[in-house]
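Readers should treat all values here as calculations from the given coordinates under stated rules, not as data from a laboratory. As the structure is a computational prediction, the values presented were derived from the model and not from experiment. Cβ atoms are built from the backbone, for glycine too; each structure is taken alone.
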Structure I
Amino acid sequence: MKPITTAFTVAFALLAASPVLAQRQTFTLDAKASDVKITLKTTHELVNGTFHIDSGSIDYDPNGSSMSGTVVVAAGSGKTGNDSRDKRMNKEILKVQQYSTVSFTAKSFSGTLAPSGDSTIQVAGIFTLLGTPHDITVPMQVHIEGAGCRAKSHFIVPYVQWGLKNPSFLIWKADNDVAIDLDLAGQLSH
């Protein structure tokens, strides 16, 4: 009699847990439809640039706050419209020979993710730059339509405080912070 009771208890526990497991969703990025833009203020101009996303996948529980996964950006893909500036950025600032990627690893989120339409959440995670992890929380505007999902964010990275070299020279001075705009597009799956 005891084995039947144990088997029933295990079966009930699995059935009770299955809706919780089914709630987990995965947002898989479409790297070609996603991008990263930067804006750096200087004494003479606003430097705008773009970087390419290599890959990304984020798992989350829409009814909770748990989130995991990573978005990986190719560090050497940055283009600002000035080849000599880009070469200097790659060699001296981002040190792409040593650190080929920049990444963001999600840990949790706060706010409510609607099953469809628009939502605003805060995503906490680790931003890794020059191989060094930094805690950061970024605002995300999320739009879900069917299986399609788009997440956008604007935040500031204190790159000099985080150990990168400021590109200023002579009378051309750059701010110590850079603005980041993410536009992440992809598909949702269970």
Structure II
Amino acid sequence: MNESMSAQALTAILESGIALAILAILLLRLWAGLRLDEFRQSIFVVRDELFDFAASGAISFDHPAYRLLRQSMNGFIRYAHQLTWFRLVCNMILWQLHEDHAFTWADRWDSALKTIPDESLRRELTRFQARTLALVVERLVTGSPFLIAMVAVMVVSSMLQSQWVNLRQLVGNAATGTVNRIVDPRFLEEEAARA
């Protein structure tokens, strides 16, 4: 009787282990697809708001700043499946090995903003760009255990150094600060422009 119980227990353990392994594989696979779809949808939302902003007459659809923002957003949508910490590090290494590593998108963006005389319009366009980059940072951080750990360390450090009011803002600032210390945001825009 003891032997039959242990055989049944062993069978139950093996079946449970196999079921958990299959469930883990499915969840990890589905989680990656869900993260990708959610990121793309978030960029679509910002891009649609930019379109509505231009359709309201605030800026011309032909203005270089509008076109650059659309190009960047479209690049992030196309490049989203490759927007991982590992690939970003590999691309940064390759980029550093080449002699010519100018930030052409950033230079064109700065030039386009200078042609806009209205300060509030420049601020609004800069907000669209900042929202897009915040979504990119969120995708990078949530997809990398290394970056999640770095952000956790930054959050704790920030909490110890200063008084904080809003935990969500603190985590967002820590995520952006962590990624910006490791990756120049202009590099992200260059990668999106090339996509």
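Assorted remarks:
- Structure (I, II) behind the derived value 1, 6, 13, 14, 15, 13, 11, 8, 5, 3, 3, 2, 2, 1, 1, 1, 0, 0 of P(r) over Cα pairs in 5 Å bins from 0, in percent: II
- Comparison of I, II - label where distance in nm of label points 7 Å out along Cα→Cβ at positions 36 and 60 is highest: II
- Value -5000, calculated as helix-only ellipticity at 222 nm (-39500 (n - 2.57) for each DSSP H run of 4 or more, over all residues; to 500), assigned to which of I, II: I
- Origin of the derived value 23 (relative contact order in percent (Cα under 8 Å, 6 or more apart); candidates I, II): I
- Which entry (I, II) yields the derived value 112 for volume of the Cα convex hull per residue in Å³, for residues 52-115 alone: I
- Per mean count of other Cβ atoms within 10 Å over residues 76-83, the highest-valued of structures I, II: II
- Winner on mean count of other Cβ atoms within 10 Å over residues 28-35 once structures I, II are ranked, highest first: I
- Origin of the derived value 16.1 (Kirkwood radius over Cα pairs in Å, for residues 84-171 alone; candidates I, II): II
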